[in-house]
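Bear in mind that the values in this text are calculations on the coordinates, not laboratory data. Keep in mind the model is a prediction, meaning the values are calculated, not measured. Cβ atoms are built from the backbone, for glycine too; each structure is taken alone.
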Structure I
Amino acid sequence: MNQAEAMEAINNDDRTAQELLLDVMPNAVTRFNRVTKSLNALLVDVRKHFPDACYYSASDILCLMLGDSHNDNSEPQRELVVTATNKPMIGGGDW
């Protein structure tokens, strides 16, 4: 089901996005929660040594950083990126 079909089902069939996914992948939410718990555990461990560490997402890339993505002058601090991946693809932005 592509995005347009999902939106149609949500708007016309009174379904939620979660219901649509769970119909075809009953363990999806459990798997997602397991992955995010693991990501959080890694960050907790890294913060024992680098308390300002964080995850940052930009252009479908997920980065583990040792501090903020930008300084107080809004300049990028790419030198703080430890590692980055495009798996999973994580879109950035705000609602």
Structure II
Amino acid sequence: MTHLLEKNTPFIFSEDCIQAFQTLKKKLTKAPILIALNWDLPFELMCDASDFAIGAVLGKRHEKHFKPIHYASKTMNDAETNYTTIEKEMLAVVYAFTGE
């Protein structure tokens, strides 16, 4: 969706987009999406990178299911998009711990 920030980019919201939005809205409004912090369970951190963005999810495993506590993501700047795949993955890890 970040491509929509570019000048003169048309915004096309098709029937598929409407259905996807409705599904997402349903899933995000059913409780609980995020869980409260439980210091007795170990934390898990998941990080990932694509060609243009990085993200991380902090959570805990409860009864074999991963429960998210916090999400973080950002788009890469021009220099970061030139990183190798491994550098992008490590950038996601650094971002998860520092927020930068």
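A few points about this structure:
- Source structure (of I, II) for mean count of other Cβ atoms within 10 Å over residues 15-22, computed value 12.8: I
- With relative contact order in percent (Cα under 8 Å, 6 or more apart) derived as 18, matching label from I, II: I
- Structure with the greatest value (metric distance in nm of label points 7 Å out along Cα→Cβ at positions 47 and 63, set I, II): II
- Computing helix-only ellipticity at 222 nm (-39500 (n - 2.57) for each DSSP H run of 4 or more, over all residues; to 500) across structures I, II gives -9500 for structure II.
- Computed 33, 17, 10 for semi-axes √(5λ) of the Cα gyration tensor in Å - originating structure among I, II: I
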